[in-house]
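Just below sit the structures, each encoded as structure tokens.
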Structure P
Amino acid sequence: MRAEILAIGASAGGISALQSLMPSLQKIRGAAVVVVLHMHPESRVPYPTLYTAVREAVEKDRVEPGHIYFAPPGYHLLIEDDRTFSLSVDDPVQWSRPSIDVLFECVARVYGSRAAGVVLTGANADGAAGLRRIQLAGGITLVQDPVDAEVSSMPEAVLRCMQPDFVLTLPGLALQLETLLASRG
């Protein structure tokens with residue numbers, strides 16, 4: 001299976017988790033990487049500490065392989081059928097805007113079996129329902145091992161509602177993502 005998109009969701013502890021995955025994510029050329037990181041609406045993701053080519057998703061931009069996009073704080077990030085981004089200020093989902101579930105549900109609908117989703121560390125249940133939708137659409141599902149997570153609530157919520165394809169520590173996730181998605185040679 002060749003994924004065209006990798007959707008990642010993280011909350012509390014997410015910046016550290018993403019920093020450890022960035023060397024592997026940098027190798028992904030054939031798929032877009034789209035990240036929802038729960039942060040205060042006035043915060044900004046410290047992009048330079050994560051990856052120099054990372055950018056916030058912008059309304060109507062095309063989702064392009066080889067790019068890493070973050071949902072802007074305070075907006076739900078959606079992907080339309082024409083594979084462009086749209087932003088929404090609809091009510092928070094699981095007390096969060098952006099919501100991981102909102103992004104993952106769009107990814108499942110638009111990309112189906114050509115999607116992969118990852119839920120990392122976090123303090124609520126956001127991402128569990130959306131990751132389940134990716135699985136039902138035939139996509140690949142991965143979750144950080146709750147024992148490895150800085151805050152285990154989000155990974156545990158996933159494991160309560162589904163059996164993902166992979167439950168791995170951060171080093172294991174990095175290797176698996178490279179195996180599943182990274183360009184070779």
Structure Q
Amino acid sequence: MDPEMWPEVWLVRHGETEWSRDHRHTSTTDLELTTDGEAVARELAARLEHSFDVVLTSPRRRARDTAALAGHPEAEVDADLVEWDYGDYEGISTAEVRETVPGWTVWTHPTPGGEGADEVTERLDRVVTRLRGQPSALVFGHGHALRALAARWVGLPVSEGRLLKLDTATVSVLGFEREQPVVLRWNC
């Protein structure tokens with residue numbers, strides 16, 4: 001691959017919602033951004049004033065609104081960018097899950113009624129394939145899904161996303177060093 005054609009992918013986690021602020025698992029619940037989440041999303045606009053070949057977003061309102069407030073209202077919805085489906089754990093915190101399932105994490109344990117790692121891998125691999133076909137991309141999404149996407153980008157199982165903390169309204173960049181897919185910047 002020609003080094004000038006190596007893709008660079010910018011990842012943006014959505015702005016703060018009430019549930020992200022309160023550390024409650026949010027996948028299918030379509031929450032709006034808090035006032036603080038909206039303000040920080042607007043502040044992202046200056047950092048995202050680049051020309052991207054493709055701009056994608058999760059279909060969830062919090063991601064779409066972050067994209068629009070950050071200056072990218074044209075972001076194309078990609079259903080594969082939804083958050084990891086927490087199933088029965090939707091709306092509750094890890095601490096609450098651990099009251100009945102000690103040591104539980106989305107990375108290492110089942111999510112009853114939700115997605116397993118194999119399902120998340122399948123859909124995020126489709127995203128990786130799509131992104132590697134673009135010289136530059138901007139993606140708006142969610143905490144666990146973007147961490148899992150980064151793991152798949154570098155060829156690791158989605159469970160290794162556990163090693164990549166990701167705050168709301170942050171920018172991360174995936175790319176290449178020589179022929180090797182790498183994480184160029186994280187949680188900035």
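So mean count of other Cβ atoms within 10 Å over residues 29-36, computed for just one structure, reads 15.6; which one of P, Q is that?
Values: P: 22.5; Q: 15.6.
This figure was derived from Q.
Which of P, Q yields 1.6 for distance in nm of label points 7 Å out along Cα→Cβ at positions 21 and 157, as computed? Don't jump to the answer; show the numbers that get you there.
Details: P: 1.6; Q: 3.7.
Computed on structure P.
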Quick check on the output: 33, 30, 16 is Cα extents along the principal axes in Å, for residues 13-84 alone, derived from one of P, Q. Which one produced it? P
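Which of the displayed structures (P, Q) returns the greatest value of Cα Rg over 2.2 N^0.38 Å on calculation?
Working: P: 0.90; Q: 0.98.
Largest calculated value belongs to Q.
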For relative contact order in percent (Cα under 8 Å, 6 or more apart), find whichever of P, Q sits highest and give me its label. Q
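Here, each number is a calculation from the coordinates, and none is a lab measurement. Given the structure is predicted, the values throughout are model-derived calculations rather than measurements. Cβ atoms are built from the backbone, for glycine too; each structure is taken alone.
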